[in-house]
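The structures considered in this document are given below.
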Structure P
């Protein structure tokens, strides 16, 4: 009886670990296309801030 219980626990653990890995990969795949857009927006904002500081220093 104890061996069956141990097999059941181990198999459920494998299932849960597999589901965790699966959904982590799915969510990473959903987020990945947005990374270039976010980096583009951040670089544009940084350029704008640098330009504002230059204009303020020149005045």
Structure Q
């Protein structure tokens, strides 16, 4: 019996500056434990700018 190769999924995450410290601490731990890669988009949590998180959803 042959096991299939494990595949790491890319997970898209939107994050604001208020969570930067916690995210940067937890991101590598999550990636190592789960075997997935987090693709991070940063932006303000509020506002009318195109890069603001509510405007990207």
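Taken together, the values in this text are just the output of simple stated rules run on the coordinates, not laboratory data. Just so you know, these numbers come straight off a predicted model, no measurement behind them. Cβ atoms are built from the backbone, for glycine too; each structure is taken alone.
Please compute distance in nm of label points 7 Å out along Cα→Cβ at positions 10 and 26 for structures P, Q and give me the label with the greatest value.
Result for distance in nm of label points 7 Å out along Cα→Cβ at positions 10 and 26 over P, Q: largest is P.
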* Asked: If helix-only ellipticity at 222 nm (-39500 (n - 2.57) for each DSSP H run of 4 or more, over all residues; to 500) is computed to be -33500, which of P, Q is the source?
  -> P
* Structure fact -> Taking percent of Cα pairs over 15 Å apart for each of P, Q, the highest value is that of structure P
* From P, Q, which structure was distance in nm of label points 7 Å out along Cα→Cβ at positions 18 and 42 = 3.6 calculated on? -> P
